[in-house]
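No lab work stands behind these numbers, since they all come straight from the coordinates. In this text the structure is predicted, and so the values were computed from the model without any measurement. Cβ atoms are built from the backbone, for glycine too; each structure is taken alone.
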Structure 1
Amino acid sequence: MWSQERFSAVSEGSGTLILNYTDGEKRELQLAYGRDIVDWWKQGEPEPFTATIAWTGTNKAASAQGASIQLCKSTFENPRPDVLIATIDFVSAMQLPSPFLIALTVE
């Protein structure tokens, strides 16, 4: 059985968004645990992080452990708003907890 580890500090390097611009330049936006992502499983009181919880729910595995599940919403400013972004690469640092992407919108 998987046992949930607790993470207590904001930590840079959980993952990276690589913005690939139409002019060939790339920019990296670092994802940080506690600011951009939190643990998928939630047990007990909310942690004192700045991440925005966008959704909470449950599944069979979480319910069996007295937990719920949650998703965060992260918002980033384009560092080069005058240049179009061609593609975005979502790269996990393969640390616990590992980020995963549900949806992406661009304004």
Structure 2
Amino acid sequence: MKASNYNIFVHYEPDNIHIGYNAVSNGFYVFNEEQYGQVKDILDNGGNGGNGGNGGNGGANTLKDTLVKGRFLVDDDLDELKILKLRNNISRFNSEGTALVIAPTLHCPLE
């Protein structure tokens, strides 16, 4: 297992929480300070090792399962870029839906 290349973590100071987002899966999770340390250990070790900060693996395994479910942690052979390209092509060439673009003028007032 490896950490996804599309993970974004932001620290929110007022509540002292860390917000995790995965741009491929749209996975979103809020971690407290202790959990965030465990998350970093799990992602840095590819899901292997790391004690999760609790002396055992019970909490770390649950957190690892959460990271896998949110696709923060993915299989080694998964090519996320290919997934994104495939999704893009599917949406571009899908004739099932209709898109509407409203352009009241083609003249840009900023020119």
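Which one of 1, 2 has helix-only ellipticity at 222 nm (-39500 (n - 2.57) for each DSSP H run of 4 or more, over all residues; to 500), as calculated from the coordinates, equal to -11000? Write down the numbers at each step before the final one.
Details: 1: -1000; 2: -11000.
Structure of origin is 2.
Where does the value -0.40, -0.99, -1.23 come from, among 1, 2, when log10 I(q)/I(0) by the Debye sum over Cα atoms at q = 0.11, 0.19, 0.22 Å⁻¹ is the thing being computed? Intermediate values should be presented prior to the final figure.
Numbers: 1: -0.40, -0.99, -1.23; 2: -0.51, -0.95, -1.15.
Going label by label, the one that fits is 1.
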Assign the value 25, calculated as relative contact order in percent (Cα under 8 Å, 6 or more apart), to the correct structure from 1, 2. 2
Structure from which 11.2 was derived, mean count of other Cβ atoms within 10 Å over residues 21-28, options 1, 2: 1
